Structure 1
Amino acid sequence: MNITIRQENKTDYKKIYELNLLAFEEKEEAVLVELLRENDKFIPQLSLVALLNNKVVGHILFTEIKIIDTNENEFKSLALAPMAVLPRYQKKRIGGKLIIKGLDIATKLNFKSVIVLGHEHYYPRFGFVPTTKWNIKAPYEVPVNAFMGIELVKNGLKNVNGIVKYPKEFDTV
């Protein structure tokens with residue numbers, strides 16, 4: 001399967017919306033992507049599509065977030081959310097290709113870490129570990145093993161701890 005990964009463009013917006021509807025079987029993630037595009041924390045280079053025969057079959061979005069410690073110090077990071085692949089193309093490593101490409105671009109953009117709330121058996125294969133390793137917590141109740149992070153550079157989360165603050169658009173899901 002010859003998959004191409006590239007940055008989204010405006011002609012992809014409708015396809016990405018439909019893709020998220022099909023992948024999640026609800027509209028919240030599709031709406032979230034549209035709302036995040038309007039936020040100043042949106043990073044165009046980190047909204048990627050996977051193409052098969054020039055057809056959008058996958059999408060991933062990384063958005064800037066903050067981790068705020070008890071002294072109100074803020075540390076910049078990224079949230080990986082959402083990621084979607086058309087149902088008939090799932091389990092064909094398309095999501096993995098999107099993750100790997102996204103992490104590579106994030107590193108080149110000088111981000112030091114990424115946080116994800118996701119499947120505890122899927123994301124570790126890309127290097128994600130529970131954020132309890134750094135005493136980083138979600139802003140709401142989530143399973144500990146499902147809230148994970150990855151350092152994009154050595155010690156990228158050294159001396160970072162606290163609560164993740166997502167852009168307000170995440171409150172819609």
Structure 2
Amino acid sequence: MERLGLGGREMTSSGHSKDFVLKVVQPSLVGLMDGSVSTLAPLFATAFATGDSRITFLVGLAAAVGAAISMAFSEGLSDDGTLTGRGNPILRGSITGVATFVGGILHTLPFLLPQVGVALYVAFGVVGLELLVISLIRYRYFRMSFLVSALQVILGGALVFVSGILIGSA
């Protein structure tokens with residue numbers, strides 16, 4: 001249910017500016033989710049297939065950069081913002097691209113450690129934190145049940161994670 005806040009600005013039911021949620025939070029969340037989840041399979045497949053931290057890091061970096069560019073263009077070209085009210089497409093695309101890169105690089109950084117086994121455990125922990133942050137953002141800005149949000153995000157992440165392990169172990 002929408003309501004008017006101070007200065008006549010439209011507010012969401014969670015008390016945040018509708019413009020802020022549509023133009024900043026939503027593109028950030030889409031990017032963070034995509035970067036966190038879409039880069040898991042290639043990263044973990046490489047770690048399991050090669051056992052080499054350096055190669056795994058390079059594949060994760062390439063996946064994060066590629067996903068960021070793809071998502072930036074996808075979001076920026078999806079609409080010009082006039083019909084949906086979602087704002088400037090260049091800004092929205094930039095926000096999405098940066099958030100996608102952040103989501104993809106965070107669990108890639110542990111592979112700078114020379115021991116792939118240690119890097120894997122650290123990366124598992126980072127992925128858990130990423131999924132927790134995504135769930136918290138969904139809870140705070142979209143009034144979703146934290147438990148339902150966490151279960152949805154964890155299920156999606158687990159499916160991609162398992163596919164990466166299975167492919168990398170083949």
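Quick note: the coordinates plus some simple rules give every number you see, no bench work behind them. This is a predicted model, so every value here is computed, not measured. Cβ atoms are built from the backbone, for glycine too; each structure is taken alone.
Looking across 1, 2, the calculation of mean count of other Cβ atoms within 10 Å over residues 64-71 that yields 20.0 traces back to 2.
Looking at mean count of other Cβ atoms within 10 Å over residues 80-87 over structures 1, 2, structure 1 comes out largest. In this comparison of 1, 2, the computed figure 1.9 for distance in nm of label points 7 Å out along Cα→Cβ at positions 32 and 48 is attributed to 1.
If you rank structures 1, 2 by Cα Rg over 2.2 N^0.38 Å, which sits at the top with the largest value? List each step's numbers first, then the result.
Values: 1: 0.99; 2: 1.14.
Between 1, 2, the highest calculated value is found for 2.
When mean count of other Cβ atoms within 10 Å over residues 40-47 is computed for each of 1, 2, the one that comes out at 15.5 is 1.
Between structures 1, 2, where is mean count of other Cβ atoms within 10 Å over residues 24-31 highest?
2
Comparing relative contact order in percent (Cα under 8 Å, 6 or more apart) across structures 1, 2, the highest figure comes from 2.
State the single structure among 1, 2 that was used to calculate helix-only ellipticity at 222 nm (-39500 (n - 2.57) for each DSSP H run of 4 or more, over all residues; to 500), giving -6500. It must be structure 1, since only it matches.
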